[in-house]
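Each value in this text was obtained by applying a stated rule to the coordinates, not by laboratory testing. The structure presented is a predicted model; accordingly, all values stated were derived computationally and were not measured.
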Structure I
Amino acid sequence: MAPVMQVETPLRPWRWPTRIAFRFGALVAALLILPFPLGYIPGTMWLGRVLREPWYWIVSWFATDVLGIADPATAPTGSGDTTWHFVQLLVIAIVAGIGTVLWSILDRKRLHYRRLGGALVVLLRYYLAYFMLMYGISKVFKAQFPDLGPPRLDDRVGDVSPMGLLWTFMGYSTPYSVFAGACEMLGGFLLLWRRTLTLGALLITIVMTNVVVLNMSYDVPVKLFSLELLAMALVIAAPGCRRILGAALGHPTPELPPRPRASLAVERLRLVAKLVMLGTFAATLWQWSMYAQDRTPAPNELHGIWVVDSYLADGREHPPLTTDGERWRKLLVSEQWVALRSMIDERRYLRGAEVDEATRTIRVPLPDSVRYDLWHYTFTDRDHLVIAGPFRGQNLYVTFTREPAPLLVTRGFHWIQEQPFNR
């Protein structure tokens with residue numbers, strides 16, 4: 001019997017709206033992501049900065065000379081929603097729009113972009129996986145949402161910003177922070193393999209939808225970036241959603257077809273590139289874990305909220321008058337911060353202050369950052385403290401009583417509750 005020859009079914013052409021949408025989306029994604037992975041692989045940071053420099057110049061020029069925005073800040077401020085970032089998004093849309101028109105004219109005979117689309121999805125996968133792993137590990141090790149220290153516990157709820165309230169909520173519960181980070185990391189890991197990428201993208205879609213809603217609801221200035229990550233997760237998940245929906249409805253779902261193979265040289269290059277990226281992820285995760293652990297030192301013996309009992313400046317007693325801006329009301333000491341609250345409720349952080357338990361001193365840098373005041377402290381008992389030393393040109397002698405730990409950190413967890421405990 002003669003063998004039956006299999007005739008390869010020609011690929012269906014894309015409709016013209018699909019081709020135009022792909023061109024625009026591909027250009028937007030490239031402008032948002034590139035030069036990734038350069039700048040993220042160890043040893044290429046300098047190259048990433050060089051390649052991004054023209055982009056900073058173009059956006060800044062457009063903001064000042066075209067839109068008339070005076071000196072848009074480009075220095076990192078911790079905010080991803082600055083004026084510069086919104087101008088950047090506008091420039092990306094304009095450049096991608098012009099590029100789509102030119103691309104459509106020059107390449108109007110092409111019927112589909114399946115190969116280019118596959119390459120773009122790979123780029124999106126690794127970019128999204130990188131940030132999911134980084135954000136995830138920062139939550140697992142409590143670097144993004146640190147434990148609540150005395151300065152935060154001494155704040156009134158009404159004085160906290162919406163973002164500060166969210167950071168307080170997340171920082172209070174280590175299990176919840178670890179759970180949220182583990183979900184992000186799991187989604188990132190699943191994106192690294194072709195057979196699990198749809199599952200990873202769906203998990204990240206759920207996680208990032210929650211993140212976007214939190215950012216919008218609590219005014220966290222990462223709105224643009226979180227929306228971009230959510231959009232990438234949706235793009236990656238879209239091709240596999242039809243198969244998942246069919247399986248969920250009980251329809252037969254064929255096995256995922258094997259990945260098309262290229263030449264031996266290309267396959268080797270692909271393998272090397274993947275190993276380089278996996279090595280980059282492993283090295284970066286290790287660095288972030290070390291950074292997170294170093295960022296949260298152990299509490300010192302002064303850790304807590306100390307209420308002032310008596311305050312002597314140059315030998316003169318200051319009574320506890322609520323109009324006295326010089327007299328201290330409280331001393332707040334955490335692992336990383338030393339802060340003062342005055343009688344008029346002004347908060348002053350003594351940045352760079354260091355507690356030395358060996359000599360029982362507190363070193364407080366002066367504004368010139370060269371000289372410093374040195375305070376000596378002693379305990380009369382576990383809950384009573386005395387500090388003596390110079391401050392603002394005066395010699396202080398201050399006595400304190402340790403404030404009991406607040407309800408938020410003493411309530412704990414209860415399986416059985418006969419009545420709700422809501423205060």
Structure II
Amino acid sequence: MRETKKHTIIRLGSTKGDILSVINQHAPISRSKLAEFFGLSFTAIAKIVNEFIEYGLVREVGKGHDTKLRGKKSNLLCINEDYGYIIGSEITDVRIKSVLADFGGNLKVVKRTVFEKCEKEYLLQAILSNIEELVKENLGSWDKIKGICIGMHGLVDYKNGISITFPSCDDLGNIPLKSILEERFNVPVILDARLYAATFAELLYGEGKYNPNFIYFNSGPGNGFNIGIVLNGEILRGSGGFAGQFGHLVVEPNGPRCFCGSRGCLVTLASPLTIEKKAIEALESGVQSSLGAILRENNRLFFKDIAEASKNGDKISLTLIEEAGKYLGLGFSYVINLFAPSVIVLAGVLNEARDILLDSIKREARLHTVPRVFENVMFKFSELEEDIAARGSVALVLREHLTEVTKI
């Protein structure tokens with residue numbers, strides 16, 4: 001049975017900031033529990049908390065037992081959901097998904113726009129329209145919007161807010177998306193990598209609540225295919241923020257050409273998009289499969305169709321998913337040998353295949369990993385919803401705003 005103690009604290013760089021962060025992560029929580037967390041007196045904590053209440057950022061949510069089963073009930077605290085709203089967006093190479101969330105991080109509305117073509121002006125307008133319509137349709141004005149965060153596909157200069165590469169659109173490179181959005185909407189904007197936003201959500205709301213050290217793998221609906229490396233409650237960014245390019249591990253040196261310029265990258269062999277293409281090629285070559293009827297009816301296949309068919313025993317679907325799992329297992333063996341993680345969290349589109357994929361991954365990873373190291377690794381499916389990257393984007397805005405408030 002999993003231990004219920006929560007380990008990780010996302011620190012904001014000051015005692016006041018860290019108090020806000022703990023209220024955000026572990027609400028509802030009492031002043032006495034906060035005093036225990038920080039080794040401060042109840043009076044000192046109460047003074048700081050009351051400042052936040054007067055500011056409107058924290059509110060009391062009644063009484064309850066937060067540390068003991070018996071004894072006097074305590075006034076419990078949480079971030080005030082009505083303080084404002086946040087927009088969090090996830091942009092992949094096939095669509096933008098934006099969410100409107102309150103200040104408690106609760107998702108209120110989701111708006112999706114599927115990209116119809118890969119052209120710079122079209123994509124920029126689609127991104128702007130998606131966000132603008134989300135606010136117009138649900139709030140009517142921007143008065144209570146505290147910030148926007150975009151979790152962007154490809155390489156991102158997060159310090160300067162620049163989208164460096166967008167793999168499916170060659171002319172959408174070196175775009176100062178942060179400044180474009182701030183000029184259009186007149187609110188603070190954060191631009192970061194989609195993978196970082198998703199990993200931050202897993203750290204804050206998922207595995208990270210119990211374990212400050214894990215590897216997070218997320219497979220996007222297109223070619224998004226990277227890992228987040230979490231060590232001691234911190235996400236390893238690497239030079240330029242480019243760490244975690246798992247999809248570009250070469251596992252088949254003479255394999256297909258990748259958009260990065262190399263051959264046989266993992267993303268060209270095991271991504272959902274690759275599996276979809278291979279299934280269509282097999283059907284067009286005359287292979288018999290239950291997928292044929294789906295392709296004829298819809299004129300395309302999604303990975304979820306292939307995953308569902310595999311569960312029903314469709315041979316080509318099983319073959320393609322097991323083959324992808326074999327390549328993924330080889331890639332994970334490199335990661336396991338290098339970092340010896342205790343947990344690898346699997347998230348994203350590939351999770352539709354669940355145990356069929358996981359069994360294949362584990363068989364192959366075991367073959368190429370130091371046995372004693374492999375024995376200490378646990379694979380888990382993420383328990384968070386599919387909107388994880390957008391939710392992580394919301395959390396990044398919340399973290400930034402809480403940090404700024406403590407400077408006032």
Structure III
Amino acid sequence: MAREFKQITGTITKINVPYYAEKRGLWVMMVKSNNSWVAINSRDEVKIKEYHALLEQQKSALNLNLKVQATTLEGNWLKAAEYSAGMIQQAKIADPHEMMNAVATHIKVINETKNIPTVETACDLFITKQLKRQLSHYTEKDYRRLVRELKNRFGTRLVSELTSTELTAFIEELEHPVSQRARYIYLKSFMSFCGGKLNPHCEGVSWVKPGLLQWEPPKTDMHEIQVYSYDQIIELLKRASEKKVLPYFIFRLFGMCRFDEMFRMIEIQDKIKNHPLISIENERITFNAQVYKKRSRGEHRGRFYNKVHPTFLSWLKKFSDEDASLNISEWMERAIRRTIKQEGEDRNLLRHTAITYHCIAFRNPLQTAYIAGNSVGIIQNHYLNMNIPEEDALKLYQLTPEVAKHLGIV
């Protein structure tokens with residue numbers, strides 16, 4: 001179209017609207033370029049007006065330091081460009097450069113998000129990574145539950161689309177503050193993974209916005225940590241002796257091991273005699289990687305109970321000589337415990353009791369923490385009941401087989 005007219009290559013400062021010169025029978029348009037007026041003539045009204053519109057665009061473009069030429073856009077692309085320009089104008093943005101900035105920003109976002117997975121895919125990658133960490137049975141179970149609920153809730157949505165409001169609602173749909181706190185802890189691990197922590201799939205680009213998880217745990221009332229009293233311990237051991245499962249409860253009370261650790265030790269061998277992890281001669285119990293499964297990533301995965309207390313050692317010798325078994329069914333273990341104390345998270349009562357009595361009897365929380373496989377802070381906040389009298393704690397560590405026989409336990 002524009003080739004039929006004289007090309008204007010200089011800086012356009014003014015353009016007059018085309019007019020019809022009757023005497024000449026031509027349409028005339030005057031253009032001031034590089035401070036000189038140039039006359040553009042044509043007998044075709046439509047063509048000269050189109051050229052006028054093109055020069056007007058060229059003039060505007062030169063002011064923006066752009067080069068304008070006949071568009072190659074067709075159909076929907078041309079309509080979309082016009083619509084986009086209209087949106088920019090409706091937003092009362094005076095600078096047309098903002099359209100180019102918007103496009104550049106959009107392209108950047110697309111490039112950054114094109115490799116971001118859906119919540120479902122991210123959950124699969126996360127649980128695969130977590131299951132390589134030799135987690136305990138219950139920790140693994142909690143992670144699987146979290147992944148399942150995330151998939152059910154957010155499914156095919158991109159991880160990057162999740163919002164703080166949604167995650168807060170996801171946590172607070174649970175009624176109990178303890179349950180909310182637990183979900184927050186596991187969800188925080190998932191969000192750290194999506195943020196790039198130990199995640200080889202993200203290629204150095206976070207899948208989520210930083211600081212996305214903004215839930216704040218509610219304050220909870222202080223409550224007494226549940227443990228067995230000394231009299232309840234004696235009654236518990238009597239019931240265990242009647243059911244011929246006394247070795248299990250003695251080991252839990254003096255060994256301070258976890259519920260799962262005890263059963264993993266039984267799986268290795270149920271007899272104390274010649275047990276590969278129990279050395280009566282060296283007065284040592286080894287909680288190795290087969291038994292001790294914690295979330296820590298340390299190379300030394302395990303702990304030792306060195307210099308086993310003489311009272312505990314006397315029980316180990318007795319059970320070894322009798323070729324007694326540590327074995328017990330989970331049903332039997334739970335039934336015996338609940339005949340003594342019904343309330344509370346009774347699965348942890350034996351460990352709470354064992355740690356409390358050892359800590360109070362020997363006044364060395366660091367040693368207690370090492371034997372038990374946790375920390376002094378955890379003991380203080382989650383295990384220790386300071387209402388247990390010191391004399392009762394000392395009496396437990398005087399409970400040798402001979403004393404137990406006098407009390408009617410054996």
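Supply the structure label, taken from I, II, III, corresponding to P(r) over Cα pairs in 10 Å bins from 0, in percent, for residues 178-225 alone with the calculated value 24, 40, 23, 11, 3.
Value 24, 40, 23, 11, 3 for P(r) over Cα pairs in 10 Å bins from 0, in percent, for residues 178-225 alone corresponds to III out of I, II, III.
Out of I, II, III, which structure matches 251 when volume of the Cα convex hull per residue in Å³ is calculated?
I
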